[in-house]
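A.B. asks: Have a look at these structures, which come just after this line.
All of the numbers you see were taken from the coordinates with simple rules; none came from a lab. The shown structure was predicted, so the numbers you read here are calculated from the model rather than taken from an experiment. Cβ atoms are built from the backbone, for glycine too; each structure is taken alone.
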Structure P
Amino acid sequence: MEEYVLTARDLSKGYGGCQALDQLSLNLPQGKIIGLLGPNGSGKTTFLKIAAGLLTPTSGEIQICGKKVGPETKALVSYLPDRPYFGRQTKICEQLDYFQDFYADFDRQRAEEMLSSLGISRQARFRELSKGNQEKVQLVLVMSRRARLYLLDEPIGGVDPAARDYILNTIITNFAPEATILISTHLIADVERILDDFLFLSQGRLIKGGCVDTIREDTGKSLDELFREVFSCLPNC
């Protein structure tokens, strides 16, 4: 039987009169890089925050490696939010110290080696770095953990093509076979080369999912082309 790193059953989350997730059910198998794709307001960030233990669902359940989301699962999940999570005045060495103190699975040597290869000084302050290098530092920290589930929210948003290539290569080369990476992004054409599977969300519901290679073989379309076709036919997209 295939082991799932994450399972969600009838997961719903409401904000006042807005339903961000609506009876969402899905399974994430181990050893995959999976794209979580959908237009703005489709529920992607809400789902990632629930999986990371930062939000509580209104109803339904979600498990990480068979455990209910809570303090115990935070040791299994490495989360990259869509905005910086350290103050702009902090030094990179201080960020390394924080991860080393807070996460038992953090591989500081690996992080420092990647930062050195990028030419990023550990004494530099975060605000002194370009946006691309800020994105790289955050990804280096997140991917230097030995987690079972990596949740990446817009990891290549707003950076130049060269920075995107580095970030995508870092994602490919820095996770173990028993781990899973879930990437939320709007830049489908850029990331689809590294994706194994995909999930399309619309208004908090899973409307389509599957293997990226199968889509190419069966339809002759890229994932980006399929996305445009599917969402052009849906209301409010």
Structure Q
Amino acid sequence: MGRVALVTGGSRGIGAAISKALKDAGYTVAATYAGNDEKAAAFTAETGIKTYKWDVGDYEACVAGIGLIEAEVGPVEVLVNNAGITRDAPFHKMTPQQWKEVIDTNLSGVFNMTHPVWPGMRERKFGRIITISSINGQKGQFAQANYSAAKAGDIGFTKALAQEGARAGITVNVVAPGYINTEMMATIPEKVMNEVILPQIPVGRLGDPSEIARAVVFLASDEAGFVTGSTLSANGGQYMS
């Protein structure tokens, strides 16, 4: 049995690709999800990866869920903070609830998941924390003040925590995807895709979830032990920092 990897939001989209790639690389993978029982059951049936349901915005739920996973499959050695939501609106129309929901999941959720596994990683002198941020956390995006703030916060969190974990053998990194070919992108009208989105991307196409997954597998590996506090941009050249 390989190292235990926990992927939040790991049964759909980019998260599902990450879960599958880690399993293929020899990890024992557990995936969390928040709401879609049918999709989670289908994912488990397809992959054999067990799914666990809780809201990463709830600290106590994270503590309990992680405790259950560690009791069933072993200590979490690789944590992939992938769970995220959007509640888009121009700022003058954004409600406090839209702000709070996104911050609770996309930023506080990273704390809520990382905090319970951190002591064990320090004890064992090994750990990998990989958080999926976004190009919009790097450059900002219209109608996403909440999302961009949370995803930028994920990067700041990573840079700070990397300094604390380095001497304990724990690396902490970010992958920041651009436009990735997921279910969400499939809802965009063809005209908008061809005339607005693709012209912004120098490589001329959307990314594939497997491309993000391969970046995560590298950062989770022993070979990436000298990489920490980094943001790996995977956006086809759309934004370079």
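A.B. asks: I have -13500 for helix-only ellipticity at 222 nm (-39500 (n - 2.57) for each DSSP H run of 4 or more, over all residues; to 500), calculated from one of the structures P, Q. Which structure is it?
C.D. replies: Details: P: -9500; Q: -13500.
Only one of P, Q returns -13500 for helix-only ellipticity at 222 nm (-39500 (n - 2.57) for each DSSP H run of 4 or more, over all residues; to 500), namely Q.
A.B. asks: With FRET efficiency 1/(1 + (r/R0)^6) of positions 30 and 46 (r between Cβ atoms, R0 = 25 Å, to 0.05) coming out at 0.60, pick the structure among P, Q it was computed from. Spell out each step's value before the answer.
C.D. replies: Working: P: 0.60; Q: 0.95.
Clearly, the read-out refers to P.
A.B. asks: Comparing structures P, Q by distance in nm of label points 7 Å out along Cα→Cβ at positions 166 and 198, which one has the largest value? Let's see the in-between values first.
C.D. replies: Values: P: 2.8; Q: 4.4.
Answer by largest value of distance in nm of label points 7 Å out along Cα→Cβ at positions 166 and 198: Q.
A.B. asks: Which structure, out of P, Q, was mean count of other Cβ atoms within 10 Å over residues 54-61 derived from, given a value of 14.6? Don't jump to the answer; show the numbers that get you there.
C.D. replies: Working: P: 14.6; Q: 17.8.
Matching structure: P.
A.B. asks: Taking relative contact order in percent (Cα under 8 Å, 6 or more apart) for each of P, Q, which is largest?
C.D. replies: P
A.B. asks: For structures P, Q, calculate distance in nm of label points 7 Å out along Cα→Cβ at positions 38 and 190 and state which one comes out highest.
C.D. replies: Working: P: 2.2; Q: 2.7.
If we compare distance in nm of label points 7 Å out along Cα→Cβ at positions 38 and 190 over P, Q, the biggest value is for Q.
A.B. asks: So mean count of other Cβ atoms within 10 Å over residues 14-21, computed for just one structure, reads 25.9; which one of P, Q is that?
C.D. replies: Q
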